[in-house]
Structure I
Amino acid sequence: MDVLNQEINPKKAPLWLLSLVVVMPTFFAFLATSSSNAALMHIAGSFGSTADEAKWVVTSYMIANGIFLPLTGWLERMLGRLNFLKIFISIFTVGSVVCSFAPSLLVLIIGRIIQGVGGGVLMPLSQSILLQEFPENRKGDAMAIFVFSIMVSSIMGPTVGGLLVDNFSWQWIFIINIPIGILSLILIPMIVNDTTRSKKKEKVDFLGVAFLILWLFSMQVVLDKGQQYGWFDCTWIYWLSVFSLAMMFAFIVWELEIKEPIVNLRVFKNSNFVVGTILGVVLNMMVCATMILLPQFFQSLMHYTASDTGIALATRVFAVVILFFIGRICALYDIRYVIATGFLIMGISIALCVDLNLAVNPEWIILSNIMFGIGSATALVPISGVALGTLAKNDIPSGAGIHSLTKCVTGSIATSLASSWIISLSQVHQNYLVKNMGVSNINFVNHFNALKSAFLHHGEAIIAAKKANILLYKQLLVQSKLMAISDLFALCAILTFLMIPLVVLLKVGKKIDKD
């Protein structure tokens, strides 16, 4: 058995207490990520910067986060579990302090990089610890606890961020992490079992780390700045994209060829891990895409505040009650049926949003959100279990890191594409809708004359005509954006339904390589 799995000074803490202590820092690290988006405009105003400059508050965190995700297994082998947790929770807490008291945007970005380094490994490590510590017949419960913390923190992030920004200040998004970090440093050594460091002297794969950093950094810059500079119409965006792809392929080839890779890509030999990762990636992309589309609808078209938008999205939290039963459901039924049912419910919930309009009943959106929460929770727990549960025990930390990295990378891609496609599709619909704004269209003429007559009470005819044109153009922009959002919801629904047949490729009832 690998030395990584030899526990020293085992602590007999109840599983519920172990789970609470392990997921607590992960919960708040994820909350800091999802809530910071609500504060970007306030941060930009506080430092007198542009919205594009303020975006680096999110981008810098994601880059640092992504770089360390696949290094989880290697770092745990080198440091031991407790040292690993204490070091990186300390780094995350220090980063929170820097962000809370940052005197400039540059210092805030540096603080976010520090936070990303510390918080990046907490999610896969907590997932790995729960899978290793829970008994075989309770793996579903372990994944349910992990998914519960991730789902609640991601869903509540915009709500918490909006409430803190609207009622206090953006600094409080980072301040709330400080006491949690300190409390975690006190409790973790008392509750969590340690693992011995690897006695084998391993060479540090500096070249692999360099490829990884260059790949993720260049990719994130392209995703973050692509829309602003016109994507591949911009020369430097084009060549940076080529460079990013080259670094990705170099990283993959190098890690597969080297004898002691820093990231164990050979876990992809496990077919369940491959299929589970694909399903997890698509599910995460749907979560990220809808978390872009719905706020766009609420804030741009329905004119909701940040707090109101967060509260509207928070209705998904009510659905996480299914997580308290999902472990038993997975034990009673074939998990392939459970996953397929989850994707089916998700697809239906997204399809309900295809016909959104400005007179939509709020109860309709609440129903869609609750169904989405139920579907994603139903699918995500068994997906995580089947993707990692059949790996060799000493491969679970590496697998969890890679699984999280793929979701992080594709989540960034989904977020960027959703934001970009809203703009592009809106312009496409404008080109078609504007053809109806002419004297040949009797409906347009009647509408224009009615508005012009209304404005005549407040000014001259030429002024009334200009006001009528402006109002109609604004209506054109609203309708084109609404149609673009509807198109993207339809695309997401189709992609979700297409995942259902893929579920049959999962192998169940067979354990692979336990040591």
Structure II
Amino acid sequence: MKRKDRLVVVAKELDYDEKIVIINILDAEKLEIKSGDKILVSNAKNKSLKEIFTVATTKDMVEEGTLLIPTKYAERLGLSSGDEVKISQTHKPESIELIKKKIAGEKLNRAEMKTIVNEIVSGLLGRTEIMGFVMAQKYVGMDMDEIEALTRAIAESGERIEFGRPAYDKHSIGGVPGNKVSLLIVPIIASSGLLIPKTSSRAITSPSGTADTMEVLADVNLSIEEFMEVANKVGGALIWGGALNLAPADDIIINAEKTLRIDPEPQMLASIMAKKLAAGINTMVLDIPIGKETKMETVEEAINFARLVIELGNRVGVRVQAGITYGEQPVGHNVGPALEAKEALEALIEPGKAPASLVEKSCSLAGLLLEMGGKAPVGMGHKLAKDILFSGKAYQKMKEIIEAQGGDPNIKPEDIPIGQYKYEVYAPVDGFVTKVSNKAINQLARAAGAPKEKGAGIILHVKRGRKVVAGQKILEIYAERSIKLQDAIRVLESHPPVIIEGMLLKTVPERTIYTFPMEGYSQGSSSE
């Protein structure tokens, strides 16, 4: 007779952020579990392979005696459809009381922080509890001892890499759309002879993370062995860190941050440094964009944050140099994975024709790394970085990286497919661009489908301070689906990303001021 705690696996491709398995309600009743409970699922033939999941119950979606598991988790457990698993109850997470303690304003010690992180990775804590932990960081805060403890716990939550030689990296705190500079910096640094094995996150609140953009050109889902092989062979790599099981707690917490649309400073600090520790990075340049609608709006905020990162780096053994950069409008003109990959590739091929913001920011940050690596004297790194870029060496190195990561090294910018649905916006009058809103650009590109739909995004043809004339094209929206284009147009009407004004700003006494947000623009029709 079959034991009631044994079920037969049905593995299917399911796209859930949370670890969920589905069982028939009759099996749930026999096992005395309810929807929302946590259960331990073990491979019946290899009990060392086990994972904790949240249960969802159904009357008819799965048959009695079976357990529906997302394929990616079934594979981690060494299971295929038809295999048998053992189901058991789990204990109440200790972390719930610890999170309550933090919410109450008390300090957590290293052991308590490790307990929270371990239970996040094991699956004992669900999305709601993790969001509570993120909210506590945002509104209660953590001191540097707690942040160090959180950093070490996250770094130890998965695999660790050691390259056996100095490894360099550039990291940005984000907040600026179109920030594709890593696709220039990595090949510049690798061309100099320094090792730069870059692991990147996918987008949290932006239209494209570095990993999303690089994925247009090559595979970013490499194993640790493949990652190390690529980095050691060509001197650099650009991959998604989540595929390596490096600091997996961070990726789980990031999913909670996506839901809340917040990025608390303690978690930001721990996330940055834990990923570097786990990836074997010794030296890092940190890009901190400043300005309105960025994460750091003033130089003072940026300096204070930089000091915290440097202190945390000193505590855990990572050398840090911070670069404070202008961030009040996009880097370059293209926003969205495919459009950004296209613009980065164009800049590598013909840097003299590339947007100055993209070239200068890339070379400035790369220059700091070259100085830290002893490749250039202090103050001369920017020149060396620019020389490498304009010589074509960086483009050749990027081709090597793309090929090593399974992409086509001969891909041309025009080969990159972008969304087939397009909407154009034109200026109705002569004037000057007085404002470009990063926030509105992010909303617009995400409404169009970015970053999940790689071909979605926008091309911004004008920047702040630019003179425009009536009828001039100022913006293009691209989408892969017509419904997403319509969503973007609705966002455009309520959140104009560009403001054009004439020279007359105010009159006394008051009368009409000529300010033209996007809803007043002459708009071209949608095209397919």
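Laboratory data are not the source of any read-out in this text; all were calculated from the coordinates shown. The structure presented is a predicted model; accordingly, all values stated were derived computationally and were not measured. Cβ atoms are built from the backbone, for glycine too; each structure is taken alone.
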If helix-only ellipticity at 222 nm (-39500 (n - 2.57) for each DSSP H run of 4 or more, over all residues; to 500) is calculated for I, II, the one returning -12000 is structure II
Mean count of other Cβ atoms within 10 Å over residues 77-84 from the coordinates reads 18.6; which among I, II:
I
For the read-out FRET efficiency 1/(1 + (r/R0)^6) of positions 165 and 301 (r between Cβ atoms, R0 = 35 Å, to 0.05), a value of 0.50 was computed from one structure; give its label from I, II.
II
Looking at structures I, II, which one was relative contact order in percent (Cα under 8 Å, 6 or more apart) calculated from, given that it came out as 13?
II
I have 11.0 for mean projected area of the Cα convex hull in nm², for residues 237-412 alone, calculated from one of the structures I, II. Which structure is it?
II
One of I, II was used to calculate mean projected area of the Cα convex hull in nm², giving 26.5; which?
I
Using Rg/Rh (Cα atoms, Kirkwood Rh), for residues 157-356 alone, single out the structure from I, II with the greatest value.
I
